Every structure is written in structure tokens, then in C-alpha cells.
Structure P
Amino acid sequence: MPYWRLSGFYAFYFMVVGALVPYFGLYLQSLDFSAKQIGFIASILMLTKIVAPNIWGWLSERSGKRLKLIRLGCLLAVISFAAIFFNQSFLWLAWVITVFTFFWNAVLAQFEVVTLDHLVEQPERYSQVRVWGSLGFVAAVVALGWAFDRIAITYLPHFIFVFTLLIWLSSLSVKEASHREYAPSALGFRQILRKPAVYYFLIASFLLQLSHGPYYTFYSLYLESFDYSRTTIGLLWALGAVAEIAVFLVMHRLMPRLGVGPLFIWSLALTVCRWMLIALFPENTSLMVFAQVLHAFSFGTTHAVAMELVRQHFSGRHLGQGQAIYLSVGFGAGGAMGAVGAGQLWASSPSLTFILAAVAAALALLAAWLGVRARSS
């Protein structure tokens, strides 16, 4: 297994996430964009996840040239993002982000398949590769938090451009896994989607990412309104990622012992607690620290469990499409609706926005419980 080459791709990919998610809202605010405009652009980051992974998944399945398409997507992401340096008007930025994220979002689901192909004999080791994405996120979010207390936030696009370039260069070093012959699937892709356990899983994924909308879009602005420094904000984001890393390092032991169903349900329950803490106690630094530790469950455990569920439900030739539909429904549709909804509610009541996020997570918990029941029946 080419451990370091696979890990390097995740590290650079999530360095872009570490730049975009905590700081892009602050960058847009520095351009005097309104909360609704910020929410709209943030929703684009998610909306392209609905379309792009499915198109790239279909192309990969039809062409059989998954890695070549990943490299092409990475290169086009670099080229399209460079357009941000020509203009910073709202419409231009919305267009640039649409094109950039179409290619950037397209590659991750397909690279996940490349990784799982390399791990075919040891699928439980996925989290040990994916952990480098979290490490890349931590490195970016801490370094940029420190930097933006010293330099203008307007330099953010320069960092994102460099990180995107590194993703493309990293993709060139990865090789295809040895050729695999997939056994014929007993069910077609649409038949799999109609299984109760599968659609309850996808509903839970949608609602979970919907609940993350206020966090990914406005969390930095929320903390800044309570006089947290950008260094502190960066450290809080990093703490969440460190907690996520800790979970990824032990997930290969936890999953066989506890089972994917119980892990999913308990992690969603803790997600409800996390959003309530952020909604009700933003001025309490200790509770904000604890809420960030819960990121280990609201993202780390839920994502690792989701990847295993995708692998179990969409085995063989359907795996690429399964990855794409999971990202599209959850991070795409759910994340986009969460960002847009947060943008509409934010000016009225930031705390209410996070309370509604907790409600969405509670509904995700219900869907996950129904899914577990459907699998066991």
C-alpha cells in the first residue's frame, strides 16, 4: 500500500478545507458582504457536491480511468481558482467558487475509491490514512489563525491557491491499485438505494450535514462577535480536528468491538449536545473547548462509520457511485441547505440557528436508529 502517497493527498486536500471553512467567511466579511451573501457563497461550496461527485463517478465507471480523471479535476481546480485574483465582486466570486468547487469537490469521492482499492485486504485501516487529512487541516487552521492576527485576511486566496496546487502535484505521485475483478452484484444501483437501511442512512447523513451548516459557515464569525481572537478561533478549530484525529487512530479497534450502528447512534446524540452547548454558552471558553472535543463524534466517528456503511452497501462496481451519492446527499444537499438556512436566520438570532442545528441532529439520530432496526430485521 502506498501509505504516504495516499496520505499526502488527504493532507493537502484538507489544508484547503482548513483555509476555506474557518476563514472564508471572515474573508467575505472583509469585503463587506452581508450575512445572506456569505451564506449564499458558502452554500455553493456544498451545492457543487451534489452534482460534481455524481458526474465524476459516472465518468469514472464508464471510462475506467479514475485516477486520470482525479488528476484532471485537480488541475482544473488550480486553474479555475486562479481567477479569484482578477476581481472580488460578489457575482465574480460566486462564479469562481462555483467552477472551482465543481472540480475540487469532484475528486474526493473518487480518491476515496482509489484508497479503498489499495486497502482491499485491510479496509479497517482507512482511518489511519484519512487521519492525515485531519493533520493537514490542523496545520492549516493553526498557522492561518496565527497569520491572520498579523497580516490581512485578504491574503487568504493566496494560501488556498498554493494548497490546491499541492493537491494536484500530490495526485501525480499516486498510482492505480492492482487490477481488481469485481464479482457481479446481485442488485442494481437503484435497487440498493431502495433498501430501507440505505435510505435511512442517507437521510441521517443529510440531516447530520444540515446541522453542520451554521458551524461551517458562521462559527468563526460567531466566536469573533464574543471577542475571541483569530488565534484562539484557529486553535478551537484545530482542537476539533485533533479530537477527530484521536478517533481516527483508534477507529479500526472501536468499530469491530462496538459495531457501526451503536457508534453512529451515540455519535449523533453527542452531536445534539455539541450544538446546544455552542448555542447556549458561547462566552464560556471551557464549554467551547469541550464542544470542540465533541467534533471527534459529530464528524470523526460519523464519517468513519459512514465510509464503512457505504463500503458494505455499495460493494464492487457500485462503490464509486455509492461514495458519490453519500457525498452528494450529505455534504452536498445537506450542507448547502444548512448554509443557506443559517444565512437566512443568522441576523435574527445566531443562538437560535445553532438550536435548530441541534434539532436537525436529533432527527438524524432518529433516522439512524430506524436504519439500524431495518438492517437487523
Structure Q
Amino acid sequence: MFRWTAFVLAVTSVGAAVPTPLYPIYASRFDFSAGVLGIVFASYTVGVLVTLFLVAPQADHFGRRRLLYLGMALTAVAALLFAVSTGVLELAIARLVSGLAVGATTSVATAAMADLEPNRDQHHVARVTVAANFGGFALAVLLSGFLVEYAPFPSVLPFLIPIGGSIVGALAIRGIPETAPGFVARRGWAVQRISVPVEIRGSFWVAAGGLAACYSIYGFFAALVPSYMRTGLGVSSPFAAGAIVALMFGTAAAIQLATPQIRDRRALLVGFPLLLVTLIGLVVILPVDSWVAASVVTFALGAAVGLTFMGSVTLVDRISPEDRRDDVLAGFYAAGYLALAVPTIGVAEASGLVGLTDAGVALGLVVAVLVLFLYVGAIRTPTPPGGGGRPRDSPGHG
């Protein structure tokens, strides 16, 4: 049942990933700028935050299985909306619904996996959670790019992938036991709050900053790299665009499986320097317009993001007091999703003034400076002892 829950988790990442190779096509078909594309992409964040703070906290009352069913239904609805979209508004609504699906599913699925893991190994839960999200995204964007380029009905057929995945996921949920700790009586609608104890704030900001750096890179790749490949590299192939994005996310997923013993602060002390070096490489190669150089840096960036993401997730989980864990994780992921949206919109808007290449260079420099400060913070900030608590209610990405 643990693996099926991980599959359900991956389905929502698949749904979020499928439109990626289509974004340049949508921009051309509906005649909108990169700035508008950034807003469409970032509307996903609104959906995730709504479910993070308003829907996921109801799991103990309604049951986790019901919320997982809701996530599968929303994933299918989002895919249908994308398939029938005729303009920017429909795309934004579809992206919003996709965010609702991710927030409703991944937060609850992660909590269920923590209860279903046979050996109660919470580090294993964290690794599988991250690998399912990154791996699902990589596989879906690769398959979507292939279908967009080589199959008929390119703006419709790829969305059969998340629809089919949602159906299988819904069937899988039937066999997953209810893991909510009893259906508690509801006293009003629960709203998730953010609260970080003073004694862990130093380490918290190191972890939250690492997550924010990863999500800003994720937003750039998922939303804007396909357009960069078309305008900067002169590569119009949707499959090639899907492949370069899949390379980054696939490497990030693989690093979770290849480095099982590297976690929390140790992972960050390796991930931050590697991320800094690869960001400098990204800044250097973006203006060069080299397909080979872009592939090499993308691979290295995927490894750096994988280590940094895992280090951030496991660090914040370890330092969070058991009775405040949900409050701390809510702030942690809120920081990440704001970093997914705001830099993506900023780069997209700036691309209209200076071009996508120069805007991407600016993003790389800003994130590199952030990572440098985070690395210093990781060295200087002692990590408080933690109990290795469970990674509950930790949303994925899309």
C-alpha cells in the first residue's frame, strides 16, 4: 500500500508536468507574451496554497482517503480543462485546478506514507516522496513532448496521461487503508497557521531558503526553458524541450535513490556549493546558445537541486517539534511556493524588456547570491538536535 500511495502522489506531478512542452505552442496560438505565460504558470501556486491552508487540515475530520479521491478527481478535471482550452483564461483556470490537485493530494499522501512505511523509516518516506514528485514530473514531461511532436491531436492527446493515471490512482485508493488518526469531531473549519519556534528559526531559514532556491529554478525550467530553447537555441522540437526539462528533474529524482545516507545539514553542505557552481555555469552558458553546454549544466543542476531539496526537507523535518510540526511545515512550503511563483513571473515580465536569455541570467545571479548566503548560514548555524520526526503534510511541486 505504501507504493500505491507513492503512485497516487506521482500522478499529481504528472498532471502538473504534461502542459510544459505545450507552453510555447499556447503562446503562439493564443498570441500572449512570456509575461502572461509566467502568470498562467504561477496561478498553480494559488491553488496549492489554498489547499495547503484550507483543505489539507480537514484530513482528520473527512479522512485522508477522501481527500486523495478529491486530488485524483481534480487532476483529471485540470487535464480536461487544458485539453479544451481556447484562450489564456482557460489555461489559467486549468493551471489553478492543477495546483488544487497537487495541494490536496501530496500533503495527505505524504502523511499516509509515513504511517504505511513498513519499517517506520521516515527518511525513506521523505526520499520516496521527493523521488515520486521529481520522477513523475520528468517522465510526464518527456512523454508529453514526444506526443506533442509525433502524435496526432498534440494539444489533446498528452492529457490522456494524467486522466488515465487518475483513474488508476482512484482504483488504488480503494485498497489503501484509512490512516487518519480517527475521525475527530469538527469544531469549525480548521485553517492551517504558520508558526516557527524561536529556537529553530536559524536552521529553519536555511532550510526554507534552500527550498526557495530549488523552486525558483524549477519554475524557470518548467515554465520558460521550452521558450528559451525555441528563441535562444533555435530548437523548436517539443520533444527536445521536454527532454531537457526531464533531464533536470530526472537527475534530481535519481539523486534521492543514489544518496540514501546523505540528509539534512550534510546534504545542504554538499548541495549548496554544487548549486552555486552550477548556477554560475547556467549564467555562463545561457548567452552561448549551445545545446551541448545546456545539457551538461542541466544535468549538474539536477544533481544540485536534488541534494539541496532533500537536505532542506529532511532538515526542517528533523528540527520541527512534534507538536508544532504542521505549523512549521506550512511556513516552509509557503516560502517554497512563493519562490516558485514570484521569480517565474519576474523573469517572464523582464524577458519582454531584455529578452529571455538576459532575464534568465539575472535570475541565475540572484539565486546564486542567495545560495552563497545560505551556505554560510548552514556552516555557521548549529543544527538543534531533533527526533527525526515524520514528514507529515509536505506538499510536492508542480
Structure R
Amino acid sequence: MTELTVTDRMRGCLWGLFVGDALAMPVHWYYDVAALQRDFGMLRDYQAPRAHHPSSIMPLASTGRAGRGDQSGEVVGGVILKGRKHLWGRPNMHYHHGLQAGDNTLNLLCARLLIRGLAAAGGPDPAAFLHDYVDFMTAPDSHRDTYAESYHRAFFANLARGVPPTDCAGAEGHDTASIGGLVGLPPVILAARSAPERAAGALLAQLRLTHRSVRLERYALALGELLVRLLEDPAPAVRPLACAAAERLGFPATAVIEKVERTGLSDLSVIGGQLSPACYIDQSFPAVLYLAARYHGDFESALIANAGVGGDNCHRGAVLGAILGAALGFDAIPARWIDGLRARAELEAEIDAFLARFAG
């Protein structure tokens, strides 16, 4: 077996982000696994979202700020997601109404902004990212997604009140410390990998542009440390590395995986049983590490398993894809999943430009 280069691993990490998100997109935030299986079966390939989402609570989300609340506010519809506010009040509307098979969700589109910006600047440029983020999010028809997580709504509620972009990240709320906050970090980690002593500072600086959460930072640093280890080790032992990371965070991954494999329990006994499938970081990041460790040599099975347990599987899938892409390299990702991404050509150009800057 040919030894993987750092470039192979970086390429796998970046493509893994987008593949993991796109595969889970049609069943994102399905909390009824029986309904997920009824509607889609086992997701092995990209599919479009259905019109009816059995677990959707979008009508309960505030359109004027983070979190739940009434829909009298105009952040959604007036500042961001222009022309889509009317969809938020419809019962059982899919969060990603308007997307097609192989599309990426909004947080991954923001990760693409960061990849392009890092390549153009040759390193982190917070002011440039904020400029690009505000332009993209406020421009009509810049994307076709329907939902924006709480952190986006908090940011643009502050911006609409005249707060400078550098200070618009919302205060920590019940869902600020969520797995969606980690999706944009792998490009920063890769760009800073040659100077590990600066990588932690770079990823925290990026995170704090949109998320002010001490709780989330602990998990962001754990992701950064793991990705750097995977990139720099010529033959990383993924299972022990992922298990050790989970155990430092309080989840006994080694013992759990041994029991699952010994008894034949399903992944639902862990994600949905011991760990919530929801977005909250203290549950969702250990779930990612469990899947990375259990399926440490099989990118395809890991991503299929992640989609099948429901919950916040898009953002879990993106982080899981980045981890296993870094561990196993680009060729471990099924070609049909690369080719089936609707933005494949654009992504290839963006990732190649990024690697030309940072993979040397």
C-alpha cells in the first residue's frame, strides 16, 4: 500500500467535509428513525429532500434572533434568506427546501467562503472573511438553502442594529455550543498545520467571529489537535486516536465500541441511546469520534452510518468526513460521491487552489 502524502490527506479532509454534509442533507434533523427509514431507507447515495419533513420544528424558530420564538422578526427575509421567510411558518417544511441531490447546506457554503479566502490571502484574514460572509449572506439569491442556524440569526440581528461585524457573534445560548460551529474549522487547521503552535490560536480566532462559546472552544481545540495528528503521522492509528480524544472529553469510546462489536448492537444503541443525536456539542462531537473509531478504515460505511442515525447528521457528517478524509486520504472517498456533488467543478478548483497554497 502506497504511503499517503500530506497533500493526499489534506485533499481527503476538505472533500470529506462536503461529501459528509451532502449525503445526510435529505435526512437532516430527522429524529424519528423509523420515518427516516420509511422515507429514504439506507442512504448510500445523494438524494433530494422530500417536501414533508416529519421532525421539522422550523415554525418554532425565531425569524428575528437566535433560538425559538415568534416569526414577526425580519432578520430572516429582510436581512438574510431573502424571499424565504414565508417557508419558515409552514408545518413540516424541510429545512433544506430548495436543495437538490448532491447539494451542500448553508454552513458548508460558508466553509467554501473560508477556503477561497484563505487561498487568496495565504492565511487567515478575519476582516476579509467577515466581509465575504456578510456579502454572501445578505445578497439575494446567493444560495438556495432555506434554514439558517441560530448563530447566523444572532450575528445578523446584531449587524442590523449597527454592531460592527467584528462584534456581531451572539452571546452563548442553549444551542451556541453545537456541532455546526466546527464545520468551518478544518480549512483553518489545515492552513496552520505547518506551525502547530499557532494552529490553536488561528482556529479559536476564526470560531470567535461567529460563535462566542467557551464550551464550544474545548471541542474545537480537540478537533484541531486530532486533525494535526492525522495529517502529520505517516500511518495514523485512527481508532486509538479517536477513542483517546473522546475519553479526554468524558466519553468511554473504547469500552463502548468493544461492547457494540462484541454484542452486535446497532449504532442507534450509542447515538440515540447513550448519546443524543442532537446538535449539542457535548453529545455530537463524541458521536463523531465514536463513528470515526468504529469505522476507522471504511469512509463509506462511516458516512452511511452517520446519516442513518438521524439528528444533526449533516454537521456531524461534515466533521466526520473531514476526520476520516484526513486519516484515509482522498482515494478512500467513493468516486460517485465526489462526482455527484452539484458544485463538483467549483469545489475542485477551490480545493486545488487551497492546496497549492498550503500543501507544500
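Nothing in this text is a laboratory measurement; each read-out follows from the coordinates by a stated rule. What you see is a predicted model; the values in this text were computed from it and never measured. Cβ atoms are built from the backbone, for glycine too; each structure is taken alone.
Between P, Q, R, which one scores greatest on distance in nm of label points 7 Å out along Cα→Cβ at positions 87 and 335?
Result for distance in nm of label points 7 Å out along Cα→Cβ at positions 87 and 335 over P, Q, R: largest is Q.
Out of P, Q, R, choose the structure whose coordinates give FRET efficiency 1/(1 + (r/R0)^6) of positions 159 and 295 (r between Cβ atoms, R0 = 30 Å, to 0.05) equal to 0.65 when calculated.
It must be structure Q, since only it matches.
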